[in-house]
1. Consider the structures 1, 2: one of them gives 24 for relative contact order in percent (Cα under 8 Å, 6 or more apart) as calculated from the coordinates. Say which.
2. Any idea which of 1, 2 comes out highest on distance in nm of label points 7 Å out along Cα→Cβ at positions 21 and 133?
3. Figure out for me which of the structures 1, 2 the number 23.2 belongs to, where mean count of other Cβ atoms within 10 Å over residues 109-116 was derived from the coordinates.
4. Comparing mean count of other Cβ atoms within 10 Å over residues 61-68 across 1, 2, which is largest?
5. Assuming 3, 12, 20, 23, 20, 14, 6, 1 is P(r) over Cα pairs in 5 Å bins from 0, in percent, for residues 237-300 alone as calculated from a single structure, say which of 1, 2 it is.
6. Match the computed value 0.96 of Cα Rg over 2.2 N^0.38 Å to one of the structures 1, 2, and report its label.
7. Tell me which of 1, 2 gives -12000 when you compute helix-only ellipticity at 222 nm (-39500 (n - 2.57) for each DSSP H run of 4 or more, over all residues; to 500).
8. Of the structures 1, 2, report the one carrying the highest value of distance in nm of label points 7 Å out along Cα→Cβ at positions 37 and 197.
Structure 1
Amino acid sequence: MGSKAIRVAVAGASGYIGAELLRLLLRHPNVEVTGVTSERRAGEPLATVYPHLRTLTDLALHDLEPQWLADVADVVFLALPHLESQKVVPVLRRRRVRAIDLSADYRLHEANDYTVWYKAPHIDPEGLAEAVYGLPELHRKSIASAALVAAPGCYPAGAILAMAPLVRAGLARLDGIVIDGKSGVSGAGAQGRKVDPMYLYTEANENIQAYAITSHRHTPEIEQELGALAGGPVRVTFTPHLAPLNRGLFTTAVVPLATTMTTVNLVALYREFYAGEPFVRVLAEGERPTTRAVVGSNYCDVTVVADARTGRAVCLSALDNLGKGGAANGVQDLNILCGWNERTGLEAPPVYP
């Protein structure tokens, strides 16, 4: 698309992912935000819904109307609840408007997986067939020419980036991978009036909770992408946890090794795999990722440690669930789609403390 500013709309702008998208897009030098929608808050000024955006925009939230989105934008970000984007994308596709979907609606390649994991049939099989999984570190070339990009879920982004070098190199045994993920409360989205009690302050504060044990919907997404790297089926045991954080996601993945490796050799493998990647920081031996070091950014910090006693590798990653696990990764996808430097609009370092 070149370097000319493009018109961008955000559908689902009143949620946390939508708000983070706007924080980034409203200061992106090559973007004009021309439309925002919300079913819950239609008609309200965006700055009323999110006061931190005061003076940055005078846009008001519009009803979710696919034809209107196609009229006002060249690229539409969809930050909608799961199973809603597939109602909008067919209209955008007919109008030749590119879409970056931050829901789960186009992440899985097999339509039947939606019936199994989301308990509903997929109603846009044509869109599902053409969607590109939007993790740049694995699919950069395909993203560049895509009409529809399916941005990764937050847990899959952390897990895949933590393990990808091992799996791609054939050093992982694929029959015993165990993944522990811990996410901040914002990972559940802005739930409006229907708040699950586990996300209430009194339940989440000073507490760690496991949930969706053996049944989390991000499991097939992780298996799909690891399987593509491995060249064959992968099954993982994935357990998500709610951590008392506003934002941030930490992943520990224990991977059986196919051959004996040292930590030094594994870290070198990771450095080679991620060489030149602008947003994956491979930490030195002895350094450990922390969520505090990535909040407010598109960075994912990773490292790996060999456990010689058990013949396993412990793979660690930290990212911001609203950043590399959500909105910021979506902006990186936009930059790739448009042929811009991937760092454009994402240059600010993480927020500390």
Structure 2
Amino acid sequence: MKKILVSLAAITAITTLLSADTLIDSATKAGLKPIPSDKKELMKLIDNPKNPITDAKVALGTTLYLEPRLSKSGLISCNTCHNLGLGGTDGVSAATGHQWTANPHHLNSPTVYNAVFMDSQFWDGRDPDLEKQAQGPMQAAPEMAISKEMAVERVSSMPEYVDAFKKVYGDDKITFERIADTIAAFERTLVTPGKYDEFLAGDANALSADEKAGLKTFIDKGCASCHNGIALGGTMQPFPAVKPFKFADVGDFKGDKNGMVKVPTLRNITETAPYFHNGTVWDLAEAVKIMGETQLGATLTEKETASIVTFLKALNGKKPEVTYPQFPVSTDKTPKPVMN
């Protein structure tokens, strides 16, 4: 009897492995990719030859990312809308910035985590990379509202920053572009690998049976047709595609000139509510149902929806540790905050 039980256990284990291999193969064919566990392979994906990642640059970029004096008021940092402790978002429907101004198009702040894996940046995909993207919010009137000149003047007025830039770039030249590039280098390191990546890399036991079933439902229903790649998003796609989006009247955003909208990442999705470009949906299951109807023309059952949500919850990954800095002290040459 004991031998029979052992044999049954062995058969079950083999069946589980074969089933997992089949699902991994299906995921690969659907375009799903893991974050590489090998550091060298990861660096090939996240580094920018035009803006190489170095430890010194990332350290300075971390400080600048959290630096509120890079805003006109001296109150708002990149972290205000892309809070590293809140899934890389701000947890409100529309991004809110200078003078408590909500985004005029009622656009929601996308997460900064794993943004490096996106094909383009911003909801309309107008910028090709994080370096270019980092320049926008600092200058935008409803966001940080600072001019290029004031940003450079503020940073240049503090000897600690001057020394840090010299250490990173080899000279004393501080430009707005270098400020943005330095922030972007830090943002490129904000990747969040997790058990989903371990599963795709071959660990059959990394996901539970229910999570694997959810992944299968996710693929079978066609969700992976847009949410694919390492980011599980990041490409430009038509939205809505099949049926009208029932909250389309909130804000006036229509996508790019071709009506295309950047597909948001699904990684850490449980931490990034509210959902959609205009932040109109707070419940993840409701968002899944709307996507089924709007993009796939499918009415998902409660069981199918719950299965997909179970998989989505498995996409939470490990965040890189970030230590909040002590900023350089302002000097008599540092431009004062401007509140209007």
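Derivation of every value follows stated rules applied to the coordinates shown; laboratory data play no part. Keep in mind that this is a model prediction, so the values were computed, not measured. Cβ atoms are built from the backbone, for glycine too; each structure is taken alone.
1. Values: 1: 18; 2: 24.
The read-out comes from structure 2.
2. Working: 1: 2.2; 2: 3.8.
Largest one: structure 2.
3. Working: 1: 14.6; 2: 23.2.
Here the read-out was taken from 2.
4. Working: 1: 16.4; 2: 22.4.
Across 1, 2, mean count of other Cβ atoms within 10 Å over residues 61-68 peaks for 2.
5. Details: 1: 3, 12, 20, 23, 20, 14, 6, 1; 2: 4, 17, 27, 29, 18, 4, 0.
Here the read-out was taken from 1.
6. On the way: 1: 0.96; 2: 1.11.
The read-out comes from structure 1.
7. Values: 1: -8500; 2: -12000.
Only one of 1, 2 returns -12000 for helix-only ellipticity at 222 nm (-39500 (n - 2.57) for each DSSP H run of 4 or more, over all residues; to 500), namely 2.
8. Numbers: 1: 3.5; 2: 1.1.
Sorting by distance in nm of label points 7 Å out along Cα→Cβ at positions 37 and 197 in descending order puts 1 first.
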